[in-house]
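Each structure below is given as structure tokens.
Read-outs: derived from the displayed coordinates by stated rules, not from any lab. Quick caveat: nothing in here was measured; it's all calculated off a predicted structure. Cβ atoms are built from the backbone, for glycine too; each structure is taken alone.
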Structure 1
Amino acid sequence: MKDKIIYYKDELNDDFANTNIKQKKLPPDYRYFTKNPFRRIIAFIFYHFIVTPIAFLFQKIVYHEKIVGRKKLKKYRKEGYFLYGNHTRLAGDAYTPALVSFPKKAYIITSPDTVSIFGIRTIVEDLGAVPVPTGQAGMKNFINAVKRHSGKNHVIVIYPEAHIWPYYTKIRPFGDASFHYPAELQKPVFTFTTVYKKRLFFKFPKTTVYIDGPFFANSANNLKQRKKELRDLCFEAMSNRSLKSNYEHVKYINENI
């Protein structure tokens, strides 16, 4: 892949994933948890013994990826936590959370696109995708699913930037809406920031993922204040880590300037 230039207009809403997936509407009563014990067993084996090793090899071979700071998570494995990361890859952002949270499974809050691809919806669900609803009617069901995952002490992964900007080396602005869950549920919050670094003999960059945290909101504050506090702590940590990128594989130019 050669270096290229992407022109953008809106940091909050522009998306450059280019997946061209025809999104399917999720029913308001979308089932986030299977009741089939056989499927749960197969999903466990598939995730831990097939997909996770493949993800490890893929990240090592393609990105020469290194994860820094995983020891910070060990203390909180039993109670679960929320992970927030920058959204700069397709496959990489699907695989890295599994390696960060290992040996626990990572449940990733995703676009409905991930369960809209014909023939692989069940596989994507079993790999931990938690799709947001396509309509307001399904929001209560979705929120209950997130709370249930948290209650089961799972690792919940959120990309607060929402949209993919491939190889972007800065942190885009994001609001505090996605921090409602850990703010309300009083769960630990960590960030994982992917940075891009120059490779000696290759034009394709290598990646290092930095884990920071835990972050906790002041329990004396109200919910709105706790959301903002967590958002600000995460944004600052991710922004500081993003400064470690030293290679711009894709150059982004604001058309409005």
Structure 2
Amino acid sequence: MSGVLSGKVIVITGATGGVGPAVARMALAEGAWVAASGRDPAELEELRVALTAPADRWLSAPADLTDAGAADALMGATVARFGGLDAVCAVAGGWRGGKPVAETDPATLDWLWRINVLTAFHTCRSALPHLIPRGWGRIITFGAQSAVSGQARNGAYAASKAAVVALTASIAAEVKATGVTANCILPSTIDTPANRSAMPNADPGRWVTPEQIAATVRFLCSDEASALNGASIPLHGRA
């Protein structure tokens, strides 16, 4: 099978969320061996079946990536199964908000820090020792449009995603001579069932689709994208 990820091993965190399945579908179509991570083993099995993933190119790897040890175990299991690691797509994250900063419960910021920043940090930290020695690798993280432009009633979320942007830029500076790249995708509102339910009067035709995000991941994983490192890539649709 030929494709930009042919013969490559990719870890996809948040694989069972709103974006992860589209990324996993793309990776399989591009010839990758996929380690799919999420919190719920049953949801990972449902995803494997839905994607008709070949057993020899799929690993379901449940993990709570707010824990550093779980991230280490995920990368270790991936390398043990497939013999190496070439790319990481750190999709895992979440949203809470809707209140001005002055009215935001500190527990909301704590949750967002854990689910957005810690998961990305632990994932990247655990992946880098496997990527750098290979002389080729891709790290792809997920920020948000609000991380760089700000958004009223969304300060805690924007702050957590801004931290992911800064983390990615720092990693990019560290790996620039290694053949590994690190880039961050900044989506606006994503067209998912959850967002359609939460915003029934909005026009989802203006939103970014999971498939458009997966196509961006595909490019970032290609050899043609080897010069792109430390970028924050806006995918704002028509929002």
Structure 3
Amino acid sequence: MRHFVIRKAIVLAAGRGTRLGALTASLPKPLMEIAGCPVIGHVIGGLASAGVRDVLVVTGHLADVLEARLGDGAQYGGAPCVRYARQERPDGTARALATGRAFVGDEPFVYAWGDVLVERGSYARVVETTTDGATVIAVNEVDDPYAGAAVYFDEALRVSRIVEKPPKGSSTTRWNNAGIGVLRASIWPRIDALAPSTRGEHELPQAIAALVEAGEVVRAVPLEGAWFDLGTPEDLQMARSAWSKT
């Protein structure tokens, strides 16, 4: 099986992180430190270790602070070129991703959440799973994926359904959208046609679900090891405790 080279990535780092309260009043959530490194520094380093060489970071809340701190990403073992685009309106992750449309052109690209912490090797696992730029999404096992997006797939790891923010206790899968994947240019028409969610946002998992519904092959990549979405102070503390032991 031939591995497809993925040269570019879009990192979504525009959110306010309202559930973190005062912690993000003057500091963007992706700059929260874990083991002496901001979360987004771990992301940039992981992408670089997977062979990605050109990264666009989408900023929004406290964009000047994040951009000044991250710089070109070199201090985190990052790619030779980290660029920035700003999401002027906080209208969802799909719209945030769309700010990078010209940056990636028609190439397959990695996408990643700038506030999700995974083991560094997870990025290489995702990139190495795709062949010829096929669409893949990383998934992680949880008790109930109600806080994220429930992902259903078969024994061949082909995704059959994605449900964004399912009601608590309603999912029959334990697999959650892990916030990393490889997308192709086929995602752009799905984003263009996307209606706002019940939260009033254009959600990227809904756009990927539209690919699945249209018959495009989307494969799941189960992740191993630790996974943290740093949405609450408790999540942040658990991540810091886990990484202090590694």
Read-out relative contact order in percent (Cα under 8 Å, 6 or more apart), computed value 30, structure in 1, 2, 3: 1
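One of 1, 2, 3 was used to compute helix-only ellipticity at 222 nm (-39500 (n - 2.57) for each DSSP H run of 4 or more, over all residues; to 500), and the answer was -12500. Which one was it? Mind showing how you got there, number by number?
Numbers: 1: -9500; 2: -12500; 3: -7000.
Comparing all candidates, it corresponds to 2.
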Value 0.96, calculated as Rg/Rh (Cα atoms, Kirkwood Rh), for residues 26-129 alone, assigned to which of 1, 2, 3: 1
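To test your reading of the models, identify which of 1, 2, 3 gives 3.0 for distance in nm of label points 7 Å out along Cα→Cβ at positions 178 and 194 when calculated. Don't skip to the end; give the middle numbers.
On the way: 1: 1.3; 2: 3.0; 3: 2.1.
It traces back to 2.
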